Structure 1
Amino acid sequence: MSASRSDLCLITGNSNRDLATKMARHVGVPLTDTTVTTFPDSETFVKINENVRGRDLFIIQSTCPPANHNLMELLIMIDAAKRASADRITAVLPFYGYARQDRKDQPRVPITAKLVANLLTAAGANRILTMDLHAQQVQGFFDIPVDHLYAAPVLHRHFLKRKMKNLVVVSPDVGGLKMAYAYSNMLHAGLAIVAKRRKSATEVDTLNLIGEVEGATVILVDDLTETAGTLASASTFLKNAGARDVYAIVSHAVLGKMGVERLKKSAIKELVTTDSVPCTDCKGFPITVLSVAPLLGEAIRCIHTNSSVTSLFEVNGQKLNH
């Protein structure tokens, strides 16, 4: 495949046009003119208004709320690109919805993360580019190449610039320990874990703390928050355990009304997140949104030129792995 810039083509759906525009600006290629609209009966219509025959095509679309609608937009855009004879189709999902449904943890439930992987492949995607999957094993659900990036190189710089003292990175559950460990290494901070028990999809019981946080500035690290139940309960628990200040780092802030209200009432001083999904209006609560457009844009450039993406995993000269 030719690696000339003229062969590179970017299109986007409606899930996060601001991020797609920033990514295109970083790559130096304008977004291809594409019509993505909805009929009165809610069916999605897609038309690529430029010639993409033989092109290296990247389709940028987060499957954030409304998740089903945005997923269908992505599938239909992939099909349109395939039928327009694009040479290679890479689905770029800054946020991969349904990744939490990655296993059978109850009788008679689906593994929807695998179903979505099958749908993307069946639609015609040749490659997947995504960031901070909720469960890393989702990469194995695909029979096509997957480039899985981390937002950590972008997020950790925010706290390095602030030069905070006596830092402790806390995972709000055992499952996020590897991510928290990676952040603690990057920030040269301590490490602790809050053990939790989930009562329901929106309620969490916090049980125990492993580690020491008394008098420390705590940074809660998670890949995703929606209802903010985990973060809110963990922040209160940490404050009661003697933490001086509590901050939170979340790769994907898929916040609804309940999540915003919980954050306002929580002990969290600031939430730092990315623009992988459109930012929810949180008046009365401080949220800092950092752009991952340069990270994803550089990954697109590497994939297009058949170059290694290894450098995108390096922080302070060390390879990141969580």
Structure 2
Amino acid sequence: MRRFAAALVLAALGAALAGCAVGAGAPTYSADDGKTKICMMPKLVGIPYFNATERGATDAARELKVELDYNGPTEAAAVRQVEFIQQWVQLRCDAITVAGNDPDALAPALKEAQRSGIKTGSWDADVAKDARSFFVNQATFKAIGETMTDIMAAETKRKGKFLIVTGSLTAPNTNEWIAAMRKRVKERYPKMQIASVQPGEENLQKGIDVTKSYLSANPDTAGVFGITTVALPGVAEAVRQLGLKGKVAVTGLTDPVIAKPYVDEGVIKKAVLWNPEDLGYLAVFVAKKMLDGTMPTSGAFKAGRLGDVKMIAKDEVLLGPPLVFSKQDVGKYDF
């Protein structure tokens, strides 16, 4: 039954990653219908994490009475994100906010949007600072990196060699997490070594294959981090298929619903995330406040159902601390 449940998770993810999201493709609204338009792009459409952020974004758009075009590529490719931004500039979105696959590759298109009078922002994964006004950060890079590292340290007696499976090697948020993880290891865990970082490219099967190949070639690996919502189930499935449950520790970042079969089976003991619906919700609130000219540069502001939200820099908004879930509470989350 456990393996059957895991297979269902893999099948669902595989279908999503194949691009089965409704609405993926060209922008869907009229350019001159008189409504305030916020255009919001994830790293890619069709995976459960970004489906959840879309739900939150849709809730906020409804409350704020703005039109939302939530859209993006079906693969984690910066070049495809650039194409969407260029289309949105032509269609005269009022605001564009993006989760960047590459902070610099998106900058020229976002700057062109700015020159056209469009407000620009980022969320989930930042872009070049001069290409946006505000970044909505789900949790501090330091907190996420340290939390994942501390979980792994506790499960491996603070020693051993470790693999990190990430998404794209250019994604700014995952690179910041990796930097925080390396710093934490250096400062707290001298017997731990991050031996390799491998890209899973937000592709479930690639994450499985990369992990299996690495563990076969490096049998002394103590643990594997999967630091995106697609990478971690790929890592867990690889460890399960190799029969290494309990021998190779697994942690990282993913949706509780996706992780649940592996948590229940004991492949994953603890993992990290935040509320992705709240992140999407907050990103739309910030975009609307940019348009209204009411975004603060310090202190806090009210964001609908989220209540008071803090500014942690003059151009950065913080959703909150990371969430750690385990077998005891994984079943209570619906994202």
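Read the figures in this text as sums done on the coordinates, not as results from a lab. Here the structure is a predicted model, which means the values were calculated and not measured. Cβ atoms are built from the backbone, for glycine too; each structure is taken alone.
Kindly point out which one of 1, 2 the value 27.8 was derived from, the read-out being mean count of other Cβ atoms within 10 Å over residues 233-240.
Numbers: 1: 21.1; 2: 27.8.
The correct label is 2.
Which structure, out of 1, 2, was helix-only ellipticity at 222 nm (-39500 (n - 2.57) for each DSSP H run of 4 or more, over all residues; to 500) calculated from, if the result is -13500? Spell out each step's value before the answer.
Numbers: 1: -9000; 2: -13500.
Only one of 1, 2 returns -13500 for helix-only ellipticity at 222 nm (-39500 (n - 2.57) for each DSSP H run of 4 or more, over all residues; to 500), namely 2.
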Starting from the value 3.2: which structure in 1, 2 was distance in nm of label points 7 Å out along Cα→Cβ at positions 217 and 281 calculated from?
1
Ranked by relative contact order in percent (Cα under 8 Å, 6 or more apart), the structure on top of 1, 2 with the greatest value is 2
Comparing mean count of other Cβ atoms within 10 Å over residues 57-64 across 1, 2, which is largest?
1
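Of the structures labelled 1, 2, one was used to calculate Cα Rg over 2.2 N^0.38 Å, giving 0.98. Name it.
Details: 1: 1.02; 2: 0.98.
It traces back to 2.
Have a look at 1, 2 and say which one yields 1.9 for distance in nm of label points 7 Å out along Cα→Cβ at positions 73 and 129, as calculated. Working shown, then result.
Values: 1: 1.9; 2: 2.7.
Traced to structure 1.
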